[in-house]
Structure formats: C-alpha cells, structure tokens
Structure 1
C-alpha cells in the first residue's frame, strides 16, 4: 500500500515535501501533481523505477520520458542549450510547454531518444511540483498518468490511490486536477517545430 500524502497546493508543507523526497531518494516511484495533471515520476538514476513506470503505462523502453526541472539553471545541467534557446526558455518557463532539447552527458542513454539523443524538458507552474524538484536538487523523470485501459488522464487523487496504491510508493494529493496537456516544441528542429498543441500558445514557435 502506497503512502497518501496531502500537500497544500499553494503553501506546500516542508515536512511533507521532505517525506516525498525521501521516498524518491529511496528508489521510490511516486504520483504527483503538475500544471498539466498528475504524473508518474522517479529519480533519473532509478532504472528499476523507470521499468515500473513502463509497466504501469504498458509502454516499452523507447517511451519518451520528460525531465521535470525546477528552473533554467536546472535545465542547463541536463540539456545543451544555446543562447537563443536560453532566451526562449527564460521567457516561457515555468509554463505549459515541453521542450525537446539535446540531452547532456548527465542524462542516461536509456532515457534519451536513442536516435536523436534528445530529451523532453519542462518547468511546470505548480507549487507542489516546484517544491519537490527544488528539494530533490535534480529533475524528476516523469510521464503523464494515463493508464492503458483508460482513454483519459486520472484527475482525482483518491481514485488514483484506489487504483494504483499497489503499484507506486506514494500518491501526492494536490487536489482534483483537470487534464491540461502541454504544448510540445522541438527546439532541435530547423526553425523549431510544434509537435503537439496543448495549453501553451504555439504561435511564438510557428513559422
């Protein structure tokens, strides 16, 4: 049975944030809130955690994970960012975007895109998420919480706990969260390319 940890969405309690961080550092898998809905996550070096997430989602090892970062400085450790990309990231993070960037040497090969050596990066506008990543000191390797037998994301933390308490180590309750997919922008494509339109305005990245 996983821990069910209710954290205030506007003023996250340090003690509870630390409790979740301890679970992550103990090679745990968590479900936690972001500004685009609930996500599955674990630490970047947690290979078994990645495998558990793939089993929950029924995806293979080629699934595209996203690194959820705390800020631009955090991004620059795990992605190679040029000056123009840096200016874009500074302007549009935190926010409802996922950016595809060249992975740095800090990213394990099993996580990055095998052919392009890229990784998805984002900085959510969510206080709980921000506090978790800041306290952890490194990104959370994440993927959206949508189950293979479901057509939609799971929104209710109590329902999530009921369905997945056997599969994860903690469910972080940040309240009911509607599905708000991110806009995905490939910053490695020539002239940039919007590969999915979501909550973020795609106009600044379209030719």
Structure 2
C-alpha cells in the first residue's frame, strides 16, 4: 500500500534514492506502471531502466502492485511505496542531526535537532503501528502570526510558555495507571514569503489535525 510520505531510515535506501535517474523513475511511478513504459517515457534503454527499478525494489522504494496484459505480453506493474519521501536522521548514522549537536535552545541548530528527533521517533512509531495493524495517534497544530514589533513577539512567547506550563500541570499525571504519554514541541521561525504576502487583518486560527 502506498503511503503519502514514506520515511527512509536505512543508509542503503537513502543512497539508492539519491540518483537523478532514479528520482525521475520514482516520480513517474507514483501511479502504477511497467518498467518498459517508464523507459519509453524517459526515452532510455529498457535494460537500463529495469536495472534501476530492481535496485529501487531492493531498497523498498518500489513495490509490485499487479500485472497488465499488453498484446501477447503480460507486464508487471510497480509503484512507489510513497508519493513523497523523507530521509530520517538515522539513515545518516552518527552524522544525523540531533539535540546533542546544539546546546543553545534558541539557535536554529537546536530547532533542526528537535525536528530531526521527531522524524526519527515517528519513523519508529509508524513501523510499530504497521506491524501491529493499528493507526498511529498523532495531533498537529499549526498557525502563522504577524508581529508588529519584537516586543509583541516576546510577549507572545512568554504567554505561550505560561499556557503550556499551566496545561502540563493540569493534565500530566506521573502516577496514573494506564493511559499514554505524548511528547509536545513548540517551535517558531520566520515565515517564508508566499504569493500573497499581505498580513491578514484578523489572526488565522490554528490549523488542527488529529489522527488516531
């Protein structure tokens, strides 16, 4: 079954992925197709494309999804395991970004390390959920705030920290039986310019996503 985002956590898979030709093949194989037809679409020798398809299948980046009869021949259909891919920090071994790489909690390096650890944890949790045949419970909140000056930004951060501390004290139970622990992270960085860069007249409510 194809995933929306397939997380790559093995060095071998990451190395297999990083090839211009293989990236083109994966892009075309977001939808089921045969290696022969992909070769025609890329105007490349069939044997060359078949070689790359085998390598991508060995790295679990492509999967067999059926067959298609074409004239007197039966073509095997393959499809990418994900519509998009993300390389997890563990694929880089000791070189993967982590929180130990930066001690300054206000630095961009610390934020990158925090996000990298979240990707690592999600990769492990998704694998466990898949093996158990269960969905992974997650929650996402996202919003964008336009500050008129640095003082407003600092006030927002202080109020946000106070609110998070209050909620943690209210709902966290160290001796509760059963239940489940969740990890929450708060992060902020300058928003990249968009097509319409005009700040909204009213604050945009946080976008929410809950999966169970």
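What follows is calculated from the coordinates using simple rules that are stated; it is not laboratory data. The model shown is predicted, which means the values in this text are computed figures rather than measured ones. Cβ atoms are built from the backbone, for glycine too; each structure is taken alone.
Here relative contact order in percent (Cα under 8 Å, 6 or more apart) was calculated and came to 20; which of the structures 1, 2 was it taken from? Clearly, the read-out refers to 2. When FRET efficiency 1/(1 + (r/R0)^6) of positions 55 and 167 (r between Cβ atoms, R0 = 41 Å, to 0.05) is computed for each of 1, 2, the one that comes out at 1.00 is 1. When helix-only ellipticity at 222 nm (-39500 (n - 2.57) for each DSSP H run of 4 or more, over all residues; to 500) is calculated, the result is -8000; to which of the structures 1, 2 does this value belong? Among 1, 2, the structure yielding -8000 for helix-only ellipticity at 222 nm (-39500 (n - 2.57) for each DSSP H run of 4 or more, over all residues; to 500) is 1. Matching task: 0.65 is the computed value of FRET efficiency 1/(1 + (r/R0)^6) of positions 7 and 47 (r between Cβ atoms, R0 = 30 Å, to 0.05). Pick the structure from 1, 2. Among 1, 2, the structure yielding 0.65 for FRET efficiency 1/(1 + (r/R0)^6) of positions 7 and 47 (r between Cβ atoms, R0 = 30 Å, to 0.05) is 1. Quick check on the output: 70 is percent of Cα pairs over 13 Å apart, for residues 23-86 alone, derived from one of 1, 2. Which one produced it? Structure of origin is 1.
Each of 1, 2 could give P(r) over Cα pairs in 10 Å bins from 0, in percent, but the derived value 9, 38, 38, 14, 1 comes from 1. When distance in nm of label points 7 Å out along Cα→Cβ at positions 71 and 143 is calculated for each of structures 1, 2, structure 2 gives the greatest result.
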